[in-house]
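Heads up, there are several structures right after this.
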Structure P
Amino acid sequence: MLVIALCFTQAQAKNWTSAIAPDFKLEDQNHKFHQLKDYRGQWVVVYFYPKDDTPGCTTEAKNFRDAQQQFNKMKIQLLGISIDSIKSHKTFAEVYKLNFPILSDSDKKVSKLYDVLVDLGPIEYAKRQTFIIDPDGVIVKHYESVNAEQHA
């Protein structure tokens, strides 16, 4: 039964490649709003992660921080998203000297829109997934299975 359920769940997963990236407007750790459509004309990396200040998420964020200079050289906008609060993001960014926007999806609408929200009743979080979006707003790569230690 579990195998059938897993197969059905995987069969229902959305194929994001070549899809127009759904627009969103979220606030970052510094209370600045970011709307995806405002980044048209440049490459964007949107990465969802489960929780601020947890081992895997911290490793992933630090890897992105360390790669930020390369992203800047290539004119790629990096946006991290989780369902944590702006206050949590602010502390997380300050402690680890994160040099890119971390957006708060506290109402979980964007996580649902991108089909990354895990809802286990009292526990909810965004799955660790990354979307590469081209200058026309098209998702050209979707990483569903991400190794936090090797990702950036």
Structure Q
Amino acid sequence: MLVEQEKIKQVKLLKFGLLTTDEEKKEHNNESLSGYLLYPTTIEFIETTDKLEGIVGLKFGIEYSIEGYTDEKFVDVTFTCKISHPLLTYPNTGDSSTVTVETKNSYLNENNFDYFCFEYDWEIKKGAWTFQILENEVIKLEKTFEVL
């Protein structure tokens, strides 16, 4: 298997915690237990915290900058956001998972964000929820939240 050359020098955490979003669009994704992921165009952080009370409607996540080896703009990069969490079971199918994964395409030297929204009671599980940004399976950033 051909491994793509590393493009990301580092990923810096800019913000984390509770957030709000503008209108979210659902996009089909086989990696998600629910069969889709949510995509807003903007987010706004409203509280910096990594201790969360699990309630329906809660949105939490990270904003980060992806730095390349040069300052060049508009250089394509593919990376992965992986969220490790307690075991979730989708009630409609019985499928279970401890990770939510999204392959992302963006640009170097730009800011990005990832978040999780507790849309349903079955998603709310106490414990560690860890966001990782990876390039070629190498962890470039990691941030853990504790759902109480």
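Read-outs: derived from the displayed coordinates by stated rules, not from any lab. Values in this document were obtained by computation on a predicted structure and should not be read as measured data. Cβ atoms are built from the backbone, for glycine too; each structure is taken alone.
When distance in nm of label points 7 Å out along Cα→Cβ at positions 87 and 135 is computed for each of P, Q, which one produces 3.6?
Q
Comparing distance in nm of label points 7 Å out along Cα→Cβ at positions 47 and 103 across structures P, Q, which is largest?
Numbers: P: 1.6; Q: 3.7.
The maximum falls on structure Q.
Quick check: 32 is what I get for relative contact order in percent (Cα under 8 Å, 6 or more apart), calculated from one of P, Q. Which structure matches?
Corresponding structure: P.
Given a value of 0.65 for FRET efficiency 1/(1 + (r/R0)^6) of positions 15 and 95 (r between Cβ atoms, R0 = 35 Å, to 0.05), point me to the structure among P, Q it was derived from.
Corresponding structure: Q.
Match the computed value 0.45 of FRET efficiency 1/(1 + (r/R0)^6) of positions 31 and 127 (r between Cβ atoms, R0 = 25 Å, to 0.05) to one of the structures P, Q, and report its label. Kindly include the intermediate steps, with their values, before the conclusion.
Details: P: 0.45; Q: 0.75.
Clearly, the read-out refers to P.
One of P, Q was used to compute helix-only ellipticity at 222 nm (-39500 (n - 2.57) for each DSSP H run of 4 or more, over all residues; to 500), and the answer was 0. Which one was it?
Checking each candidate, the match is Q.
Assuming 10.9 is mean count of other Cβ atoms within 10 Å over residues 23-30 as calculated from a single structure, say which of P, Q it is.
Answer for the origin of the read-out: Q.
Thinking of P, Q, which structure, once semi-axes √(5λ) of the Cα gyration tensor in Å is computed, gives back 26, 18, 14?
That value comes from structure Q.
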